[in-house]
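I've put the structures underneath this note.
Laboratory data are not the source of any read-out in this text; all were calculated from the coordinates shown. Just so it is clear, the model here is predicted, and its values are computed rather than measured. Cβ atoms are built from the backbone, for glycine too; each structure is taken alone.
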Structure 1
Amino acid sequence: MSELPNVFDADALTHAVHAAFAEGGALAAAVPGFCARAGQVQLALAAAHTIAHGGQLAAEAATGVGKTFAYLAPALLSGERVIISTATKALQEQLFRRDLPALARALAKPLDCKLLKGRASYLCRYRLELSATSGETPKRHLRQLADVQRWAQRTIDGDLGEVPGLDERAPIIPLISSTRENCLGAECPHHDGCFVYRARRLAMGADVLVINHHLFFADLVIRESGMAELLPSARAVIFDEAHQLNATGIQFLGQRLSSHQVLDFARDMLAAGLSLAGGLQAWQELAGEVEQSARELRLVAGRVQGRLPWQSATPEGLDATAWSAALTRLASALAAALTALMQCTELAPDFPRLAARAEQLGALAQHFSAPGEAALVRWLDVDARALHMVESPLDIAHAVRTRMLGLPAEGAEDENAAPPPEEGGRQRAWIFVSATLGEDERLSWFTESCGLQSAATLRIGSPFDYARQAALHVPADFPAPGSPQHSARVAQLAAHCAERLGGRTLVLTTTLRALRAVSDQLREHFAQSGAPIAVLVQGEQPKHLLMERFRAGGGSVLVGSASFWEGVDIPGEALQCLIIDKLPFPPPDDPLVQARSQRLEKQGRSPFAHYSLPEAAIALKQGAGRLIRRESDRGLLIICDARLRQKGYGRRLLAALPPMQRIGDEALERALNALAAAQEQS
């Protein structure tokens, strides 16, 4: 690894990028089927300029541009140390194992690249031993625990993603991985062979480091993953799938306390107490009281599920007396646990860590007992099994300006000051790339929420011929989105399209209630019609298994919500019809939506025009982007929301979509026939 140069030849980098993407250049010679696209070269040159001169670039590159190679090529050709952050572990793996090695070979650039994930992705040998010997591990997890033990004997990296059949959301993960709170650090008997610290040591020497947004923001807040030492030596930081930055960042910039955290603490305290200090404290009673207080807190919410606004001392809809009593009991149970743990701190390194956790959880319980700050938004998130208390900023703008870019806070006297130069006299390069960042040239939806109003912006359209490859249909005679008949009609239309196309249909819903209604009625329809079409439903299997079945081609309808609106790549004939049930406006009863709307009202701006509409436009663009993924794809997009036709804002939302051919009701059958005929001929 070389030191940061004092002189950087920006012209040489520009020339190298031109040569790499040129006809007959390095990429064309080494990458099968590579064909330079004007938009891809434009993005690559903009990234090269930013790397060479520093500053911030926000770039929207539509589907088909080839944004990955466009930002990777100048990063590698620059010879600089680069950090690349993306949205998910799956995308991390794709970059690390496929895209970066292929590009390094094509450019003949030696590559010292490392992959770094968060703690929960790595096996903790100490916690594995504790779970295997404590006797407190639930019986339903014992078989999976045995599988992990066998794998642990041969693993080199300790990456739990390598364990066959182990989903990243599996309940066993917290039992065999560490957190910042329960890690024993240098006092751990397995410290010398710790997979987390090994991964961080390797990352410190890498020229290219691939991380994810969660890890970046976790370190930005708690400086715990080693990134604090690595970032100063990185000349460029590139965020792919940057549209997720704001939603990811606010998770780490506020305060959170969940019943899961409390129950995990109680389980760990009981296991450590019984195995390391049995008889010295009433561990079962202490853990039982902590567990019961967490469960009682959940019971106060009753059958309510979802996000509850929390603008006063008590979340809306809950009994104030019961809520206060439950929080008080939780704080008391944690205080008793802390007292017991402090008496055992010299027996084993587990106890000081457990005491620190008890103290932190107790402080959070006290924090949420008091009213929240006016500048923050607070809410209660409740599902069938857990309760989460959340306090959050409205966006990440302040943190990005002050913690990332080193700029004064907005509104400060010197708020327009430039970031301080790095060693060598240049600013660090910050590059933000996504297929969807806004609906205007300034990419305001993204730049305002991320504090990047001074960033250079770039919008590059798709090279696809949407007018030839795709058609858009908005049914004229359709129930209103709020009508009880709406989901039934969506299912009826989806069934018709799927029967004409032999499956090959994806239905995206805006709510889980609609997902269940549509999928249930599709199954009922196909059971009665006898059509051999399977209905694949989000949540019934892991996402990757659903995608594998659907990509296999033909014979199925996939119904998804939430995460299926983005990050889903189904090229070819496996997907020919995409149906969106409603316009994806943010839910008006969501506390975060309400707080952001109130802020706009105070600024004299329209919450609908400046927040709800842009949010819907971005989400609609993301969802529609699932349909056409290659130059050879053909497809039909159906949006079952008459507001696109009837409301004045419909034109603004339609403008956010790719320029597909618009077809009416009379042309729908012809479009389905054409897709079916093309399928038979291929």
Structure 2
Amino acid sequence: MAYTMKCSYRNSRSRAWKAVPLAASASLAAAAIALTGVPLAQAAPTQTAQANHPAVVNAAKTPTLQRQVENLDRAPVAVLTDQGVTVSWRMLGLDKDSIGFQVLRDGVNITPEPIRNATMFVDPAGTATSSYVIKTVGNGQGQDKLTEAVTPLAQNYLAIKLDKPADGVTPDGKPYTYSANDATVADLDGDGKYEVIQTWSPSNAKDNSQSGYTGNVYVDAYKLDGTKLWRIDLGRNIRAGAHYTQVLAYDFDGDGKAEVSFKTADGTKDAAGTVIGDANADYRNSAGYVLAGPEFLTVFKGETGTIMDTVAYEPERGSVAAWGDNYGNRVDRFLAAVAYLDGEHPSMMFSRGYYTRTVLVTYDLVNGKLVKRWTFDSNQAGDEYKGQGNHNLSVADVDQDGKDEFVFGSMTIDDNGQPLYNTKLGHGDAIHTGDLDPSRPGLETFAVHESMSQSGNRGATFRDAATGEILWSIPAIKDTGRGAAGDIDPRYAGAEGWAVGGSAAWDSPKGQLMSAKGELIAENIPAANFLAWWDGDLLREIVDHDYDATLSRGVPTISKWNWETETSDRLLTADGARSNNTTKGNPSIQADILGDWREEIAWPSTDSTELRIYTTTAPTEVRLRTLMHDTMYRTAVARENVAYNQPPHPSFFIGEGMQAPAMPAVVYTGKK
């Protein structure tokens, strides 16, 4: 089979972007094919390409387990552009490699020859009133069908109207307002489309180390057409802040409709008005902390926002001081995640503590009830497992046994609740797990560290995710609060990793940009807030913001790392939107929500009256199945907004020189 596609890469002379024939560059060879499970055609490599792009494919083992995934539709999306109308759609996890697609405009097929090397199409004759339908061809088993019709968006985002909560006043007389903060997505009603689960943050939300009253936290659900499904009020006994409420949305019982689960307390009110515990209880102390009263874990029906089951939250807080301080900081450090612990069905995990004692508790949802699976407690496992957690975590099948592990910061807990390994490098702020070095078998983890005494003055480490072996590190003499990993430089094989290091700290533009093999590439680094696949090539882009310290918010941006000038070239400035979580500059949610495999990024409008889901219009002929049917990516989306937000990574390498991923071993739940 011959491939003649083109891909946008940088013109080294003009610093502009242009279409370059792939045969002209070996470093572009990977993008020269529709990635649908057939081997990539490789152009004759240059000396640099030979050195940095080894033709190594991770050995694939025959899957014996099939993981349950959402039964998604093709999510067609059309956007009006200067070139006409850009239309894109999903290739699903179980689609045949040979599947083709036809685009119908106003009922007329405008692609007589089915499209087999992409899941997007630019219609130069399209207009604002055009209507588009996608037809599958050659998928077998009666799967050749039409999507619903879509009309073009007038801009490159889908705007979802939000119902902003009313302002409030704390018991000490201080007013506060609300803004749309973190969000997640799941198919709540089983129609194959994602709904948005939106968290509302009061302006007086607090870090655990800060005293003061906070307003109530609200969780809403919206359909993509803006229909509000429900609102849950967490009540006065759940404090607002990044470390208190971790929302999981996933189809835990396999009925095709997702559930929503998070920590609750006396006074939490579901969408039907049912109150958990004592509606009149108020356990807030004079410093605004909630250090007394019962704590619960509740799972809600995703379609209605009503309670399915509530159990006591484990572990209980017990003695506050036993967690590391006596005022309520470390006792209320919570994380959560979704993992396929049996290799087929999703389980939920909720934890407490990572600075000192650490406890992870996992549950299955069986016949509408939360059934505890296992508990890991560092008090029982041993002191070496204390203080090893991050402000976030990864979930991945690191030991390649078909079942997931929790990469819980510097230690990893096996699918059975037993320690897999412990690097003993201590606490950190950011972690990335994926196939970051495809020349090695298995997965790798790139993590940044705060505890210099424990990490041996290593600001970041790149390790074998299965064994914890440190492959290389970035030195530091101060806490390192930012780090990221992704393929942003096509000159070096695999993902690059970067973090602030040396004598700098936190948000300095100086640091170390390293290759997957630990080679120093540059000391100027891009932002390390978020990463996304946005333009037409296989490299990942930099998601950041133009931050205004006065307003404590930023204007969201997407940029391309310029490996020649060691600067970032702007691709998108999302005027009228704002970033979340102050200097962290996070989107509300980033995931493959609409259209082809590339990621959508959602930010709220400046006034929080709408959530804007931005979608790319850059042409591409790279074809991949939806990332949401790769369960490592999907569970990463589920835990993306836990504590300090981190971008999702798939189980396979996406980047320059990549090998085509195999069809995932999955089974769809529910019916459409």
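Observations
- Structure (1, 2) behind the derived value 0.90 of FRET efficiency 1/(1 + (r/R0)^6) of positions 102 and 470 (r between Cβ atoms, R0 = 41 Å, to 0.05): 1
- Parent structure of the calculated result 1.00, given that FRET efficiency 1/(1 + (r/R0)^6) of positions 150 and 166 (r between Cβ atoms, R0 = 41 Å, to 0.05) is the read-out and 1, 2 the choices: 1
- Mean count of other Cβ atoms within 10 Å over residues 214-221 from the coordinates reads 20.2; which among 1, 2: 1
- Structures 1, 2 were shown, and mean count of other Cβ atoms within 10 Å over residues 70-77 at 22.8 was computed from 2.
- For distance in nm of label points 7 Å out along Cα→Cβ at positions 558 and 638 computed as 1.8, the structure of 1, 2 it came from: 1
- Structure (1, 2) behind the derived value -13000 of helix-only ellipticity at 222 nm (-39500 (n - 2.57) for each DSSP H run of 4 or more, over all residues; to 500): 1
- For Rg and Dmax of the Cα atoms in Å, for residues 342-573 alone computed as 25.5, 74, the structure of 1, 2 it came from: 1
- Looking across 1, 2, the calculation of P(r) over Cα pairs in 10 Å bins from 0, in percent that yields 3, 16, 28, 29, 17, 6, 1, 0 traces back to 2.
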